[in-house]
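Laboratory data are not the source of any read-out in this text; all were calculated from the coordinates shown. In this text the structure is predicted, and so the values were computed from the model without any measurement. Cβ atoms are built from the backbone, for glycine too; each structure is taken alone.
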Structure 1
């Protein structure tokens, strides 16, 4: 058995952060006065002070995620407007399907129940000709195979947008699948 000091310290850091968050929550709860007790404003302020960095961190993470999504959408729109448009025939696409029904046990004791969930794993490999080259495009689509084939049959074709300066910068327009 080998110990990885870096992993141990990393896990210890997560536990310390979780403990501080829990301490802040308990302090705030005690200050508000749960279970028919009178509150204590000092505990409320201490709890809020402990939780404030977590709130700020959460806000920063959400702002960064939204900014990354907006930048990604802007890049996609630039590629659609300025990139080369290559037609992709959806009728010729081979879909490899591996779907199964998974049983999940939900709850405990008397309240236990079994839920069945359909897992759809569709894998598509495309080789799209572009300027005497082939662009390889692999994707996974989590959708019922029959629905996916119907969407492809109705749409018949879609477009691959390619940056003429950087062939690795592509966007395959499958937005019609999200309307389901």
Structure 2
């Protein structure tokens, strides 16, 4: 395996561990950094001066502080290879495929999963086709484009795109469409 293949891992659903804040520990690092800021006794005073309408009371700061401590202590995501909490990963393991691009249920032309929505073992995510559809909308179909390229033998192009994003300081967060809500999708 080439060094590039090792470094720029494509996730099961077509995204990238190397662009993911949960995998790189950026989320945890930022939470821990902000905890240091909150320890400054002048923090609430400065916030009040900057914005007198602020709701930063000592009680709110304590609640926020506890939340940041919890986030800061989260273990980094182990990556799709080792994560069983995602229904897409469970489906791929059952079908013995590395990515959705290699699955017979992936419609390369439409960029959709045609598998029936069979409930998986995960309480974290809905069945694989539904969750795949959510991720595709949430990440503005970036994962679909990646999977379509992989299915057409263009894995190197996807890895180069990931490398370019990383060099620009981008993460998967830069791709997110925050208006896409999984719970709203499931109501339909």
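Here are some notes:
- Largest in distance in nm of label points 7 Å out along Cα→Cβ at positions 18 and 42 among the labelled structures 1, 2 is structure 2.
- Mean count of other Cβ atoms within 10 Å over residues 10-17 from the coordinates reads 25.0; which among 1, 2: 2
- Entry that produces 27 once relative contact order in percent (Cα under 8 Å, 6 or more apart) is calculated, selected from 1, 2: 2
- Top of 1, 2 by Cα Rg over 2.2 N^0.38 Å, for residues 26-81 alone, largest first: 1
- At a computed 17, 45, 27, 9, 2 (P(r) over Cα pairs in 10 Å bins from 0, in percent, for residues 66-153 alone), which of 1, 2: 2
- Of structures 1, 2, the largest value of distance in nm of label points 7 Å out along Cα→Cβ at positions 74 and 146 belongs to 1.
- Comparison of 1, 2 by distance in nm of label points 7 Å out along Cα→Cβ at positions 90 and 114 - largest value held by: 1
- Cα extents along the principal axes in Å derived as 73, 48, 45 - corresponding label from 1, 2: 1
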